[in-house]
Structure I
Amino acid sequence: MKKHVTALITAWCCLTGLYATPATPDTEDSSLKVATFNIRYDNSGDGNNRWAVRKDTVPALIAAQGWDIVGMQEVLHHQLQDLLQRLPGYRHVGAGRDDGKTRGEYAPILYDTLRVKLLDSQTFWLSQYPDSAGFIGWDGACTRIATWARFEDKRNGKEFLFVNTHFDHVGKEAMRNAARLVSQRIKDLAGNRPVILTGDFNVTADSEPYRILTADPAFLQDVYLKSPSKKGPAYTYHNFGQLPPERRSKIDFIFASPAIEVLQTGIIRENAGTTGHISDHNPHWGIIRLP
C-alpha cells in the first residue's frame, strides 16, 4: 500500500512539475497543515474532468502536500472510498447529507492518524432542524451540512475543534442563517479550545455571511488575510479553468481562532497544461500553530 501511495505522489509530481515528494516529517515541528478542498462531485457530464480521470490525482495531491487535516466538500460515498483506499494513513468523519449515512454529498474531514487523535465528531444540518437529516434550510436550493471533530495533537497533547461545511449557493437567507448557526454551534462545542473552520461558503469576502462569521475578531479570523506569507492565486473557483480570469473568485475559506498563529497560506493554482484539472475549485491550505 505504501508503494501505491508513493507511486501516486510521483505521478502527481511528474504531471505538474510543481510539487516534490514531502520529506520525512519533523517530529519536533508543532505546526499543523490544514486545507479546504471542494473536489467536485462525480458528474459524468464533466468529460475529461470527470471523477474517473481525477480519482488518482486528488489523493496524490493530498499525500504530496502532507496535509494533516482536510475539510472537503461535494464528496459522494464512492469518492470517499476512492480517497481512503489511496490514502491509507488517513481516516474520516462525516455523513451523507441526504440521510445522515451514505446518501448524498458528504462534507467530510479527512485526517492523518499519525498526527492527530480523534476525540469526538458529528454532522449537523444547515436548516431549522440541525439535528435531523435531510432537511433543506430556509430558502436553500439543496440540503447542506457541517461536520465537526474534536482532535488532540499527538505531538503536544493540545485539543482543538475542526469544523467543515458547504453553504448553499442560491438562498440568501439560507447563507445568512447558516453562518449564524455554524457560529453558534462552534461556540457551544469549542469551550476553551481553539477552532479551525473550513469550507466552500459560496460567497466572497464582501458578503453578509462572511461578515457574520468574522464580525467578532476575538472569535474567528480569516487565515488568508492574517497570514504573513501567501502563495498561489487569489481565487479558488474557476470551473475547470473555463471562467475568464476576471470572473474567478475566492469562495473557499479557512477561519481560525485569533490565538492560533498563522505561519503561511496559499491556494494551489489549477493545472493549465494538458493533464486535466484536479477539481473545479483550487484547494486552499494553511500552516498554523495551536496556542
Structure II
Amino acid sequence: MNKTEHVEAVKRMETYILAHLREPIRLKELAEEAGYSPWYSAKIFKAHTGKAPFEYIRSIRMQFAAEVLRDEEIRVIDVAFDFLFSTHEGFTRAFFREFGIAPKEYALQQSASRVFLSKNRTHRYCRVWEERKMEYKQSHSKAIFVQVVQKKERKLLLKRGKEANHYFAYCEEVGCDIWGTLATIKEALGEPMGIWLPKKMRLPNTSEYVQGVEVPKNYLGPVPEGFDLIVLPPMEMMIFQGEPFKDEEFEDAIQDLWDVMNRYNPELVGYEWDGPDAMRFQLEPQGYRGYVEGKAVRRK
C-alpha cells in the first residue's frame, strides 16, 4: 500500500482525536476516519507515531491536562473528570507516569511557563510502571474459556495472499476490504475468519495466512473473482475465548490469549494438536465477547 495513504490516514485519526479529546474515543471511530479495519488502523498509527492509538490519546490528554493545571486555577479532580478519568487516583497515577510528578505538586508550581521534565526521570518511572504492570498481570491471570467443537465436512471460500503469515502482512498484500466481501456471503456458516492454513491446504507460492468464510459442503453460490473454494474435511477444533475487553486493550487481549495457547497442553483433556502446522483461525476482536481463536486437534 502507498505510504502516503498511510500518512494521510494517520493524520485523519490525529485530527479526530484532537477534536474529541474530552469525549470517549473508540477504535471503531478511528478506523472509520482512517478508512481501514480497526486492526490495520492501529498498526499504521503506531508505525507512524511510535505509540498505539490509546497510548497516544492518554499522552495527549495528559499534555492538555498539564496546560490546564498550569494556566488555570482549578481543582485536580475537575481536570481529571474533564479528561475522562473516573477517579482522582487514576488521573494522578496517569499524570505521574507521563511526567514523573504528581498533578497537585505540578499545579502548585504557578510560575512554570511550560512542562519541563527530565526525559531520563520520566523514562525511569515508565520503566518502573512497566515492571509493576508485568507483576500485576502475572498475579491477576484472566480467565480463558476453552472448548472442543466438532466440525463436519464443509467448504471454505477464501482469498489467498502471497507470503503473508499474519493479519497485518495480509492487509499489506491483499488489502483490508476482503473481510467485508466475505461478510456478504448469505450462505455462510459463521462469520469471516483469519486462517493459518496447514501446508497441505496451500497452493505453491501462496500465503500461510488467508481470510475466508465457511459455507455448506453443497455450496453453489458465487465465488468472487480471485477467490478460491476448497473442501474442509471433518475436524475437531479447540476454541479459546478470552474475557471481554475495552477497545484500547485489544492488543493485550490478543497477546494474553496467545500466551495461554502457547502454554496449553491439550493432552490434559485427551487431545493433541493436529500436527505441527495445525489449521488455526481467529475471529475479529470484538470487546463485548473477548478475543477468539481456534486450533485443530485430534484425539490421542
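Could you tell me which structure in I, II was used to calculate percent of Cα pairs over 23 Å apart as 51?
Label of the originating structure: I.
Could you tell me which structure in I, II was used to calculate mean count of other Cβ atoms within 10 Å over residues 34-41 as 24.9?
Value 24.9 for mean count of other Cβ atoms within 10 Å over residues 34-41 corresponds to I out of I, II.
Starting from the value -13000: which structure in I, II was helix-only ellipticity at 222 nm (-39500 (n - 2.57) for each DSSP H run of 4 or more, over all residues; to 500) calculated from?
II
Of the structures labelled I, II, which one yields 0.6 when distance in nm of label points 7 Å out along Cα→Cβ at positions 42 and 250 is computed from its coordinates?
Clearly, the read-out refers to II.
Computed from the coordinates by the stated procedures, all read-outs in this text should not be read as laboratory data. The structure presented is a predicted model; accordingly, all values stated were derived computationally and were not measured. Cβ atoms are built from the backbone, for glycine too; each structure is taken alone.
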